[in-house]
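Undergrad: Structures for review follow.
Just so it is clear, none of the values below were taken in a lab; they were calculated from the coordinates. Since the structure is predicted, the reported quantities are computational estimates derived from the model, not experimental observations. Cβ atoms are built from the backbone, for glycine too; each structure is taken alone.
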Structure P
Amino acid sequence: MGKEIKIVIPSHLRYDRVKTTKAIANCIICVPESQAALYKEYNKNTEVVAHPDSIIGLTPKRQWIYEHFGNVFQVDDDMTQMARVYTGKGEQTKVPKKLAYELIQQAGNIANDMGVYLFAFSKSPMPTAFNPLKPLKLSGTVMGGAFGLLEGSKLHFNTDLILTEDYWVSGLNAHYHRMCYIDERFTFKFSNTFANKGGCASYRTQQKELEDTLKLKKYFGAAVELKKDTHLAKVKIAGSRTLKIPF
């Protein structure tokens with residue numbers, strides 16, 4: 001029997017706006033103790049797990065979730081759907097919530113069978129970015145709003161970084177464990193990621209983005225670069241970065 005991958009939604013001050021539970025079955029919402037009652041009131045059919053109020057900020061929260069749950073897939077509270085990336089024009093892209101749960105379980109167990117600790121899905125929802133000859137990747141960076149960790153790794157979250165815990169864990173994983181497992185056939189879509197009140201919105205600024213980028217460069221050197229426009233997309237946030245895994 002395979003491992004059960006808990007699907008956990010870290011949330012803060014969005015008790016009435018958690019969208020992810022409509023897109024993935026069997027989710028758990030993780031919130032500060034002082035907000036737990038409100039979350040339970042507004043999300044009656046979803047398990048709510050409280051962490052101590054002393055855990056402040058997304059990065060420490062992610063660390064607490066990893067330590068508490070072990071085999072866990074963390075996904076933001078404003079995720080609206082899991083989607084197929086490989087479809088052709090006019091084909092259905094939305095993945096039903098039960099199947100979304102099963103695909104996450106499958107990805108986590110494939111990673112476990114491979115001896116891999118970090119797993120995720122495509123960062124891009126654009127079919128033009130999908131390579132049908134490379135539907136799976138064993139190297140790269142994970143999407144910050146949706147990624148999984150398995151217990152027993154050397155991975156942890158750096159609380160000195162406020163907004164870039166996904167880049168940190170991707171770089172740290174490459175250093176210690178080399179491989180990750182990324183299923184490029186599927187992705188996640190989000191709404192109001194940078195404008196939605198609550199969550200990281202209260203402290204996410206261009207200055208903080210740049211500060212985190214410079215801190216990442218201290219750890220990972222030339223592998224971290226400021227993001228540049230490409231023929232597929234323009235940079236949306238000044239100070240954002242890329243992390244190039246050299247293998």
Structure Q
Amino acid sequence: MTPPIHSVRVMGRLILVDNPLAKYYLSILRKPATTPGLFREYMRKLGFIIGYEVSRHLEWRRVFIESGMGRAEGVYPSRPLYIVGVLGASIPLVHGIWDAMPWAGLGLVAARRIVGEGRVEAELYYERMPSDLSAYTTLVVDPTLASGRTMTRVVEEVEARGCRSIIAATVVASRYGVEVFHSRFSSIPLIAVEVDPVVDKGFFIVPGIGDAGDRSLSADMVFEPALGLGFEKPGDNGV
């Protein structure tokens with residue numbers, strides 16, 4: 001039987017989005033032949049689905065709406081939401097989540113991985129978010145969670161700004177990364193579409209989706225002039 005759209009598998013504080021549409025979008029992202037434009041599009045679509053799941057972990061308050069035809073009960077967010085995305089890989093994923101929850105604020109951080117002999121650390125070198133996040137629920141977003149170090153470091157920064165209501169979200173995590181993250185933050189819910197079994201010696205997820213930043217932000221090098229976009233393929237007409 002096809003699972004309903006809200007179907008999830010909960011493993012401790014790991015929440016897996018168990019939905020065929022999400023699995024299909026992830027299948028497209030895994031293919032090396034998927035162009036950057038399509039990669040961004042499907043990553044954004046996955047962001048909307050992840051946003052749907054995130055909404056189940058937010059705080060809501062009951063309201064009554066006058067529709068013009070009568071009175072109806074509804075809900076509004078009871079706590080402001082702030083999304084914090086990791087540059088630049090998370091840009092399309094964040095946009096999809098933002099489409100689902102357009103009232104959220106948006107912060108950005110940039111991190112670099114420092115890989116040593118059999119170990120990896122994450123260093124933040126840019127942060128753009130409020131100095132005080134105590135009033136917010138903060139959603140930390142990164143499309144991959146390989147070593148778990150980047151997500152952990154960003155959540156540490158969010159906590160340092162006073163936030164006590166934090167959710168983490170990713171598309172693909174590794175088992176190793178989940179263990180690292182939850183060894184530091186055992187009570188924070190981590191939402192993922194899939195957990196892959198292995199990280200390689202370079203701390204990349206196997207099978208994974210490749211380098212999400214490169215695949216999201218690169219230019220398409222294959223154009224179809226028949227689409228009328230004004231582009232020619234490299235090498236055509238002397239280019």
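Undergrad: Any idea which of P, Q comes out highest on Rg/Rh (Cα atoms, Kirkwood Rh)? If you can, show how the numbers build up before the last one.
TA: Working: P: 0.93; Q: 1.02.
Between P, Q, the highest calculated value is found for Q.
Undergrad: Starting from the value 68: which structure in P, Q was volume of the Cα convex hull per residue in Å³, for residues 69-108 alone calculated from?
TA: Working: P: 87; Q: 68.
The correct label is Q.
Undergrad: Comparing P, Q, where is distance in nm of label points 7 Å out along Cα→Cβ at positions 85 and 205 highest?
TA: Details: P: 3.4; Q: 1.7.
If we compare distance in nm of label points 7 Å out along Cα→Cβ at positions 85 and 205 over P, Q, the biggest value is for P.
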